[in-house]
Structure formats: C-alpha cells, structure tokens
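For reference, the structures are reproduced in the following blocks.
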Structure P
Amino acid sequence: MSGETASCSGIILEGIDDVEDYVSANEGVGFWDRYRHVYDHVEHGNQAFRENRFEEAINNYTRASNMKPGDPIILGNRSAAYMRISLFLKHRSPTASEYRPLSGLDMTTLAELALKDAEKLMSLQNDAVRSYILKANALILLERYEMARDIILSGLQVDPSSNILQASLRNLERMPSSLIQTRGHDRLERTDDFDCTLCLKLLYEPITTPCGHSFCRSCLFQTMDRSNKCPLCRTVLFISPRTCAISVTLNNIIQRIFPQEYAERRSEQDSLINFGNDLIPLFVMDVVIPCQKFPLHIFEPRYRLMVRRIMEGNHRMGMVIRDPATDAIADFACEVEITECEPLPDGRFVLEIESRRRFRILRSWDQDGYRMAEVEWVQDIPPRDATDREDLQELTNNAAAHARSWLSTVKASTRDRRKLEAIYNVEVMMPNPQDPERFSFWLATLSNRRPSERLELLRIRDTAERIRRGLIYLGAESPGCRVQ
C-alpha cells in the first residue's frame, strides 16, 4: 500500500490508494476448504475498490468480515474504502447535490467507521505500520490533527524508515498553525513515544537493538556495563559502543521534529563529556606523578562509563588516592591522558596512560557512580631572580647527567628482559633539562617510592627541593633495583 490520494483541506492522505490482496497474506494448509467464500468476497471487494466503486467494495468486505471476524486484511481494506468515500464527499461541491442528491452515511460517520476498523486492526497488529497509517488518516479526516500526529510518531517508532508515515508527518507540519492546537511557543504537543525508557528523556543518539527496542546510546551502554541483556526484554545483546551504529533515520526524525529539546539534550550530553578547564573526573586508585607511563585495566561499571565519556571528550582524567587515615580522597592528584584505548568485547578497557600535570582538589562529588572534582592547577614557585634561575638550572643539568649515568649502569647490569623494557620506557619519558619542574618529577620516577612519598612530591612547590629528594632516592637505589 503506497502512494497518495486526493487532498483533504490542504492535507494529502498517504497510503490509502490501494488495498491488500488476501491470498498473499492468508493462503495455507486448509485455507481454501474453510475460507473459499471469504476469498471470493475480498477479491470482488478489491476489484471494486480499484475501480472506485467503494460502496460495493465495502459491502463485499462486510460479507467477508461476517464469515471471518477480526481478519486484519479485511479490516484494513474496509477502513481504506470508508475513507475513500468520506474523501469523495468532502471534496464534493455543495451545488452537486442539487443535481444528484446522495443518500446514505455522511462523511463524518464514514470516517468514524474507518477509524473503528483501524483501531481494531491496531489491536490485532500493533507492530504493523499499516494500522498506524490507516488510523492516522482516519483521524485527519475527522480533523483530530494532534492525535493523528501522535499516531504517526508512534508508527515511526515501529518503522523509522516508513516513507508513507514520513510523508504524512511532513504534510501535517505544512498545515496552517491555526488548524492545529499548539502548546507554548507554537510547538506541537509531544508524547513520550520518542522518550528513552531508561532516562525518561528525549532519545539522544538512539540505538535500536536487534530485539527492536530503542535507547539513548549512552543509557544503553551504561546498563550493559552491568549486564549484556536488553533492559526491556532481557534478550542477550552482542553489540559494543565501538561497532554499534546510531539509528540515523530515527535520530534525524527526532532532531527535525523536536529541534529545541534535541539541542537541550545535546548540551546536557556535552556537559558530561567536555568538563571545562577546572572540572575533571577522578579515578580513585593510586598516586601518580607527572612523567609516568603505564597500562591500566578498567573493569568496574562506573569507570567503564567514565572512560567512554572521557574518550568522547579530551581523553583526560585525574588519578587520586584515598587517604586511609580519613577515608577521604587526597587533596593533591595528577592529571593523566589516555594515549591508547582498547575496548574488550565484554565491556572492559585496556588503557595506556601518561601522566601530565598536578592539581589540588577544591571540592568533589559523585556523578553517575564515579567522582568529579573542581580543581586548581598547581605549579612550582618560580625562582626569585636570575641568580636563583641559574642555580636551579645548574642543579638540574647535574642531576640529568647523574641520571643518565645511573640509567647506563642499570641497563648494563640488567639481564632481565622485563626490567630492561621498564628502564627504556622510563628513559624515553625523560624531559628536557631546560624544564626543571617537569624534570624533577621524572627524576623521582626512577626510584620506587611509597604512595605517601609520591603524594608529598605533588605537594612540594620548590623545584630544587624536589630534585634534591630525587637524587637522594636515586642514591638509595642499587643498580639492580626495578625502575618504576
């Protein structure tokens, strides 16, 4: 059933220019023995419909319905026939009745009968697009435009690619606003047909699962962190954020119909991804200091969600430790950047991390299970004058030379392949000695320090003091010790 028929008060009724054949939908074992006469009536009705003899078509459909009540094909065809007669009467000029009076039902009653058959059809086949097309057209004939629009939107949930429903929606949107009641700022009233059943908000970046349910992309994968089943029907889902595509047609429909609310949803989602300069998500695990590089395995559901959001943003988060004495997170921490991210099929992540800069936490709070923090970025107090800068640079150059010598000794005395790989990973992170502050942190990474000592290094704002401590730590390490 496709195409369009005549217009109705400026609205074109889509999809009622033809009817469905009975055989293709109903033939089977024993059908001809039981329903031969039903088939004959439907066939005669379809022929009459296609020859614009709609009253005759309705009579045949009614006889068939009496023999086989509740048949979807018969109900749908009769509904279309009722609407075609109603359309004819609606377009008939007032003067025509002076020459050829009509008897029988008026156009409104015929439209009501069409709606009744369409509603019965929908109760039998609520997953069939045809029932939504017929019901929407009957409501348009009855000038119940808002209800017709709701039915069209519901039908697009069933089949977002339906050309007939999309055309019907465009036709409604072209109607004069005076014909359609609006709610606030001339916006059409919206139902919950396009809401996510998880967050109860307008679908944003919707994904339709193989079992036919649609959710916001972020909502679906947040639930899949705990279970790989559809949140509604519990069907096992074999999809992942990396390979699962957004339902483009559904997304475009939502964006076009609800532009303002969609923009609000985009802004809301952006706030979860782009945190701003002074906001950062926290991974509570250990103390890290700048100039470190290490792997990280993410398996907790809350941190899987956090990593997904980070990877859609700037790829950065804070690494912080919880103070065992107060059971609160420490006041100083370090920003890290995810340089490599490998999602695993079960939702876990294997990351490669590089630490960047330190910060002090001003306040923190829970957000969707993980912690967010407002921070201030911390730098060392600069030298007071040129003499202090020269002394600091000389100290840094001497420490760099000592560190290179130490690394050469360690590499020469180490035969273990893993230890050698760790040494090379640390060596490649060595910053230019012309940046004393950054070099001071790298120097501390050559030795194994307790979390409390690393936390203290983050709090120190005297570069020279940190270099001196780094040299002391290095002196306590034997050439065979493992490099951190």
Structure Q
Amino acid sequence: MHMLLNSALKRFGLQNKSTHKFQLLSVSFYSTLHSISAPPQLQELCNIVTSTVGGLDDLELSLNKFKGSINSSLVAQAIDSIKHEAHTRRLLRFFLWSNKHLSRDLEDNDYNYALRVFAEKKDYTAMDILLGDLKKEGRVMDAQTFGLVAETFVKLGKEDEALGIFKNLDKYKCFIDEFTVTAIINALCSKGHAKRAEGVVWHHKDKVKGVLPCIYRSLLYGWSVQRNVKEARRIIQEMKSNGVNPDLVCYNTFLRCLCERNLRHNPSGLVPEALNVMMEMRFYKVLPTSISYNILLSCLGKTRRVKESCQILEAMNKSGVAPDWVSYYLVARVLFLSGRFGKGKEIVDQMIEKGLVPNHKFYYSLIGILCGVERVNHALELFEKMKGSSLGGYGPVYDVLIPKLCRGGAFEKGRELWDEAKCMGITLQCSRDVLDPSITEVYKPKRPEKINLVDSSKAKPQQKVSNYLERMKMRKRIAAIKKKKKQKSAAT
C-alpha cells in the first residue's frame, strides 16, 4: 500500500512542498545506523530483553539492574536489533520502562518507530497502549505511522477503530491532508470496505483533488473485493465523467471482479463478458496484456472449462498479445486436471519452443498435479524438461517423485533418482527408508468389484416373480374391500 501511495504522490508532485512534508510522506521505516560489532551496552540490553527466563516483572527487575547509561538512541537501536527475536510483550515492557526512566528524553520519532514496529507485528494491545500514551503525553504522530496503524487495524477487523483515529487526528497532532485521507481510504478498501471509504471521500473532497486517480483505484479495488460488478462499473463511469481515464490497472481490477463473480454465478458468461471488457479497453486506447488474459484463464481453469481455455490461448496469439509462461501454465494445468495429458504436453512444448523460461512454480505445480492424478511417467518426462532448462532447485521435485515412485512399487526408479540427486549435491528432505521395500508400503489402487453375471441373471427373474406376487396380493385386497362396500350398501 505504501509503495502505491508513494508513487502516486510523486506523480502529483506532493512530496516537494516542503522539507517537513517530505519527512511526513517518507515511506521508509525509522532505522538507526548499526555498527559492525554491537557495543557492549547494546548487547547486554538486547540479551536482557530477549531472555526467555522469567516473566515481565522479572524483565523489569533485570532492566533496573542495568548499569549502563540509557538514552534515546540506545533504546531505538535495541528495538531495531531485536524486533524480530523478542516477544512483543517484552518489547512493549522494555519501551514503557525506557519511557518511565528517560521521561522526556524519548523523542516523538522513537514513539512513532515503536508504534510502527508493533503495527508490523499486528499486536493490537501494544498499539492501543502506545496510542493512548502518545495522545496523553501530547506527542506528534506522523502521517506515515498513521497509515501503517490504520492498515493494521483494518486487517485485524477493527475498521471502526481506524476510522476513529482518523476522525480524531488533531488529538494526535497529525494533519488531515492528502496522505492521511488516501491512507485511510486504501486501508478500508484493502478489505472491501468500499462504502465506508466513499464516505471518507465525500467528507474530504477538497483534500483528494490532487490524488483522484489513486483514490479511484482504491475504490475500484474495494468493490472488486466484494465482487460487486455494478458498483465497480459505476466507479469506472464516474472516472470517465470526471476526466480521469481508467488505465490498465483499473481495467484489470474490474476484469478480475467480473470474472470472479461470473465464476460463482454465471460460468458460461466468463468468456463473452470478459472479451467485451477487452473490446472496451481497446476502444479507450488501453491495450490488454497477458495479465488481462491470465485473469480470465485462471477463472476458466477453476471451473474446468478446457475448450475455452485453449481457445483463449489461441486468441492471444492472433490478437498480438504474446502469452507468458503463466498463460501456458494455466492452460496446461486445466488440461492435466481434466485428463488431457497429450494436449497438456503439447502446450508445455509450445512454451519451450517459443523460448519462454518459467520459474520453479511452473514445474513444481504441474509435476505435483501429475503425481496426484497417478500419472508419474508424465511427471518424470516433465522433470526431464525442467532439468533441460537448467533452472536448478530440483530438491523439492525429488522429494515428491521418489516417495511417489516407491509407494507405487517402482523402487528401482526411486533409487535411481536418489543417486542422481546425491551426485548433484542436493540435500533431500525425504527419508532413505522410502527406498526399502520392507518398510515402505506399496499402494495398490482398489478396483471396483466385478458383477457376477451368472448370479445376476438368476437374481433378476426371482426379483420379477416376487414383484408380481406382491402386485397380485394388493389387487386381491382392493377387490375384497370393494366387495364389502357393495354388501353394506345393499343391506342398507
């Protein structure tokens, strides 16, 4: 989120207003210079905080015995050094102890940095305590800290608290400006709270005039998280009416929203409606890319629409959009899952012929799928192609193939792959015991039991006879009931 905001603000020239403004909009975390070897005082302080012996009260007793001179810089360096090792509660107690002993020597930057550390760790209690202290002591919360705090609160499902802080930013001596408004809107939209974000936009129209494209992107993403195509389309139309041309990011976001909704409610409309959006993109001089088509291919694969997936791959080549390795992966994946192994191999060969070099995920995933559908021979062929591309990182593939082969009874091939991996210096995660037939249980797939035709031929006539007798009994009962009714009517 912060990278997106930073790039948007650079584009609109908001970072050059003043030196103070630039400091507020900086997206880098507060950090201190580390020496090559930590000073003895810093090392001792870090050891005390990271110690796992004793509780929080014991920690404070150990800190009280610390004989070194505590200052703001040392506290910041200690937190920066151990923020990934120490438990958040011990970090919080250390910071509160430091504040109590240093009084006003701790600067606002130290408070903001500590708050960002706890936000990064998603510790709501620690953030709440520091926010209360920050407001009580009249310290300044910078805009960068607010952005991260708001984002963390929304991720934790506490969007009301995030909005509450935003509405009371003056109590934290933080200004409501382009950055803070954009930050709260981005935070809300990241989890689909687009309606509430639009309320913020409505109340702060004057603050967002310079960053409208960024605001619209966030709102569009917020509605797409909810798969609300109607509202997402409204945002697109509103952008056009306000003179903001939707770019490729906006159209791809809308396309994802449309495809994911059709995936659930109208799978047959996936291709025609997505192609209509791409036609609209071309009309507005926004050319679809492989990413646009991959959004559609991903949804087609989830609903196992094999024919349409292959047709879209062909349409990409015809329309001048070169498929990337992800496009081929998505098509090959759905082919293997649906049992079209020959066609799937052709797709992989096409990709290799075009000189595309995929990353490890391409081979890892497809080999895993082939093993899962009991096509180990095809998986071995694909592994040979992976080794031919000299990608490296073969260890996880060996860890999948060797146990699979041995459990299928192919112990010789399993040993061959084991020796091959050892010759290449690869450390395998699977145990050597899988190569031992006396330890590894061979999996034998159960076949459905055959029906005995002789028994079934005898059973059918017997069943027919029993059914016939049941029908005759019912008819006799009905006839007897009717006869009794007639006799009663005659007697009366």
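One of P, Q was used to compute mean count of other Cβ atoms within 10 Å over residues 139-146, and the answer was 19.8. Which one was it?
Numbers: P: 19.8; Q: 22.6.
Comparing all candidates, it corresponds to P.
Tell me which structure, out of P, Q, gives 15.5 once mean count of other Cβ atoms within 10 Å over residues 163-170 is calculated.
On the way: P: 20.0; Q: 15.5.
Only one of P, Q returns 15.5 for mean count of other Cβ atoms within 10 Å over residues 163-170, namely Q.
Upon calculation of distance in nm of label points 7 Å out along Cα→Cβ at positions 251 and 443 from the atomic coordinates, which of the structures P, Q produces 5.1? Write down the numbers at each step before the final one.
Numbers: P: 5.1; Q: 4.5.
Considering all the candidates, the number was obtained from P.
Which of P, Q yields 19, 33, 22, 16, 10, 1 for P(r) over Cα pairs in 20 Å bins from 0, in percent, as computed? Intermediate values should be presented prior to the final figure.
Numbers: P: 19, 33, 22, 16, 10, 1; Q: 17, 31, 34, 12, 6, 1, 0.
The read-out comes from structure P.
Ranked on mean count of other Cβ atoms within 10 Å over residues 67-74, which label among P, Q comes first with the largest value?
Values: P: 18.0; Q: 12.6.
Max of mean count of other Cβ atoms within 10 Å over residues 67-74: P.
Can you spot which of P, Q the value -15500 was calculated from, given it is helix-only ellipticity at 222 nm (-39500 (n - 2.57) for each DSSP H run of 4 or more, over all residues; to 500)? Mind showing how you got there, number by number?
Values: P: -15500; Q: -22000.
Of the structures listed, the value fits P.
Rule-based calculations on the coordinates, nothing more; no lab input. Bear in mind that the values here come from a model prediction, so they are computed numbers and not experimental data. Cβ atoms are built from the backbone, for glycine too; each structure is taken alone.
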